[in-house]
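Computed from the coordinates by the stated procedures, all read-outs in this text should not be read as laboratory data. What you see is a predicted model, and the numbers here were worked out from it, not measured in a lab. Cβ atoms are built from the backbone, for glycine too; each structure is taken alone.
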Structure 1
Amino acid sequence: MNSAEASETGKWLSVRDYGAAPGTHVHDHFQVLWALQGALDLEVEGRGFQLEGGEAALLRPGERHDFESRQGSRCLVLDTRDPVWERRPVRPLNAERSHHLAMYLALSLQDGAGASSGLGGLLLAQAWGGVPEARRARREVDWTALTQWVLRRLAQPLTAAALADRALLSESQFRQRCVEALGCSPMQWVRTLRLERARALRAGGMSVAEIARRTGYRSPSALRGALERSVRRGR
């Protein structure tokens, strides 16, 4: 059965015999060729190779391929548009192990057991391997929004865990993002925001006791000590 016949009958998974007569095809879909017996000579876009029993190859849409088998060969053929094949390598990662699956599917087709082309194609893709696990997108921190959230809560106890929860990250992830983005730990960052707000309020003439209450310091003396230390450190 050629690929056109397979398309017309809906039998995208088939067993085909190839002989000495050369042929040329260009498909608008993926084609998987799995050599069950014999050797099939192929030339794909000028690249020549041979599939022997137990070997397989993936042909992509639009790739011209010439083929012939001087001694005759039998192949399991999958014609599919399933995008699951887009990131598969040209050859299976473990053809020897996966060949048992190909043989089973071929025998099922030959015995008229009604192997599902859809399921058979999916099993072949899984056995083929070669698709890396999708990387989880890195969640970025909206530092502007988080800063405003912290500034509105300076009078309250703030912890690294609370900040991480607000940023929708684990505490360890949030600590790492702080070091990467701000060059300090989460609580060092909060202390800096408290000091900056305290200086601004002090410059506006507010009393030290009221500033301490608004910025989360235990007492006016704790605030004075923090301000003095920051001056000595040149901050």
Structure 2
Amino acid sequence: MRVLVVENDKVTLLGQIGIALEEAGAELDICRPHAGDAIPADDADHDAIVVMGGPQNALDDENHAYLPALGGLMRRFSDADKSVLGVCLGSQLLARAYGAENLIGTAPEFGWCTVALTPDGAGDPVLSAAAGSFEIFQWHSDTFTLPDGAVRLATNSAAENQAFRIGRATYATQFHFEANRQVVDEWATIFPHYIEKQAPGWLEQRAALAAENGPSAEATGLALARAWVGTIAAARTRRVA
């Protein structure tokens, strides 16, 4: 199982997603286009792609010229019926690649927030690994409209499209289900000024909030990650058969 992981920031922590991939024995190829790495031309060398978050918005082609190519690569994986996962910025790029509208600065969320499954999400092979309503970590300002042909899987009052699926195994989550408490601690250490700007006073409450929400968010995140990784193995088995 060979998985392409695209990082869009100098600090990208795979957290629960990384744990699930390691459990499955996945070989990871890390691509850092923000640092000058070339984006692969196609999906030929990989069974799946994971595109993580970053500080840029999904329309910032002027400062990050690789964004359209990355969205196109995600769509090529999807069209080849390979597993795709877009988290935060990754979800926004996937929405863009399928013709949806990116809504910049319209949906700020930070910290552990409540997300609810839609009826479609409750019956989805991946999202059903979460409870009907669950706490999960958020850090975003942007959102998007639902792409044509996509199925909305999760929602909340801040961003209607918290998760969607296209086809068999192309998934997007606005929320950071990879963010266990270790990841959040790293972010708090590295980005305190950004956090204080987005969520004044949150840092002072972090320990209490982590104790309250961290265990359940981590359990949900790992369950979702394992379920998505399962879609890679399922496709490989089907191709062999």
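Out of 1, 2, which has the highest value for distance in nm of label points 7 Å out along Cα→Cβ at positions 92 and 188?
Once distance in nm of label points 7 Å out along Cα→Cβ at positions 92 and 188 is worked out for each structure, 1 has the highest.
For relative contact order in percent (Cα under 8 Å, 6 or more apart), find whichever of 1, 2 sits highest and give me its label.
Working: 1: 15; 2: 21.
Of structures 1, 2, the maximum of relative contact order in percent (Cα under 8 Å, 6 or more apart) occurs in 2.
Could you tell me which structure in 1, 2 was used to calculate Kirkwood radius over Cα pairs in Å as 23.2?
1
From 1, 2, which structure was mean count of other Cβ atoms within 10 Å over residues 164-171 = 15.9 calculated on?
Values: 1: 15.9; 2: 22.1.
Going through each structure in turn, the value belongs to 1.
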